[in-house]
Structure P
């Protein structure tokens, strides 16, 4: 593996890439493959492939116990879990969400003829700004969906106080937050419910999947009915519903990955620290830190690039990709600037200054326990070559 010395060495200028194989953001974590194949053999022997099989029920029980919640309802994916949770809560009219999030958060509302109203974020945490939420409440507002971005908890207490004051429902998109805590308590037990994603790119995955977790018995019962067409028993449909069920082989992957999740978190934390060391003193580049007193999977290594930097965010990404480092812009340009919502709310950006500022500056770097210290150092060298050292280190 070559070491970058000067700008002329960069593959963007015609040299050979630093890495022969691509380094991806969100490379799947896979636990004990033999254990997974053994469980898959059991599934085939049982001939129980879906419809609330024993693997799904075991996974739900283990996740509920791990998170300290009464109910975990596994789903085919996190987006369907969001849609079902929104419908089960009876949300309608307008619901306040951040624009700086994955598009599924907004789509899950818009798909059900509910208006997503975009509120601005705190530029330090990248999560909803409670005061911005207050400014967006109207007589049509029925709820708030907070997002625990990068696994860092949203301002839960403040959002709950706003919801209580205005009689609104509060739920959380916890797609990034499996394994995270808020004030020492595991994410999953806040609001009316929280929605998890177990997509292959997440720190904990079931290949494809998700779940709703809640302590509300009545809500859990409705969600359980809704994910299976509203069936209660073989022939008795008592509720409108859809097909949101997780299949057994996905649950098997989840059971295996749960067993190695502590190792994944530890490996992610080492990688995050390695990036912090590799990028220390680089001009105009800041590594997003996570609170030391809270658990976080450290699955996302996020850097912010100074807007005045000569090597802009997009030029850095192009240079990294030329070196086979497939870094990504997240969540550019913000939901409000994507076509469905840009057409609906052409002036939304006037209320989203922090969102627009941040979305032009963020890069997410390849991470995970499988990336080596040397690879992190090499990526740091590429960025340092483009940006140069900060004045403080000269």
Structure Q
């Protein structure tokens, strides 16, 4: 979509002159990132676009690029597109998982589990499926970060190896990562993070869990956002970013009152014009209820929150048959493509948080307008000047 001429970046405005930041009670994160509003775009792997990142940054928040979905060339092209359109900061988000060892037995078992669906849709269950995957942060991506210098670099599933992390920090980038417990938050703060994302159990998409090897047990024990945020704020010396279940100004205001310096918001922006999701996903979001989501490992092999669909109902949201992350999605890809072409979300990963039903006000809006409304609503709730 065409973009208007880019406005000047607020990061270049002296702090004492930046009245936009002065409207907020806690300006640590605003000053750290050089943004006007305590609103961060969730990276939205699979749905996020450069246009979405541009719109959020231009509106005064922090845009994000879902680099786990990119190869090196696409990462460079996406960041270049952002740079042309805005002088404001951008967050380059990476996954730091370790690719699993090949397990042909597990893959064959998963394909056998899905075979009846292949037959139902007229597909060949013996055909080799495409490889499923997400690109982990490595030395090649690190070299691009060193060359392209995004202002913020965020990680999911912990942090990269120390040598790579030091190289990232040497660029001057601010480093953040997600914590799902106080112990994980302390780990991140102790290992160089400039801010910590407190990711409550309500959040859509992949859980950021990385310290607890007992993933199913960890899911049962993890706290919700508004229990986690104040405990993390008490536990770490760096600014805290609340994530999960925040869909309007009420949620942002509550997070700030509980000790967060900003909110990271995902599901609301899935409904923005600039997001890239299939129509079946958008339709599912429009029909969302408070009890419509569950944690599932069926689509990638790792727990992620999404709207219930046929596959989750029939197999169960969590299955030991799903191969290790990120391999489960390959065998589902032909089923998803065939079903979506027929208007069905039966095999689509419908990532969404528990507050998806509270996000419907944003349906079809431009992302910049969404940011403005979120900020104005939050300021009103806090009794701050507009």
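With mean projected area of the Cα convex hull in nm², for residues 152-199 alone derived from the coordinates and found to be 3.2, which of P, Q does the value describe? Answer by label: P. Which structure, out of P, Q, was percent of Cα pairs over 38 Å apart calculated from, if the result is 14? Corresponding structure: Q.
Kindly point out which one of P, Q the value 19 was derived from, the read-out being relative contact order in percent (Cα under 8 Å, 6 or more apart). It was calculated from structure Q. P, Q: which one has distance in nm of label points 7 Å out along Cα→Cβ at positions 216 and 304, as calculated, at 2.1? Checking each candidate, the match is Q. Look at FRET efficiency 1/(1 + (r/R0)^6) of positions 232 and 320 (r between Cβ atoms, R0 = 30 Å, to 0.05) for each of P, Q: the largest one is in Q. As an exercise: distance in nm of label points 7 Å out along Cα→Cβ at positions 48 and 64, calculated from one structure in P, Q, equals 0.5. Which structure is it? The structure behind it is Q.
Values in this text are rule-based calculations from the coordinates and carry no lab data. Here the structure is a predicted model, which means the values were calculated and not measured. Cβ atoms are built from the backbone, for glycine too; each structure is taken alone.
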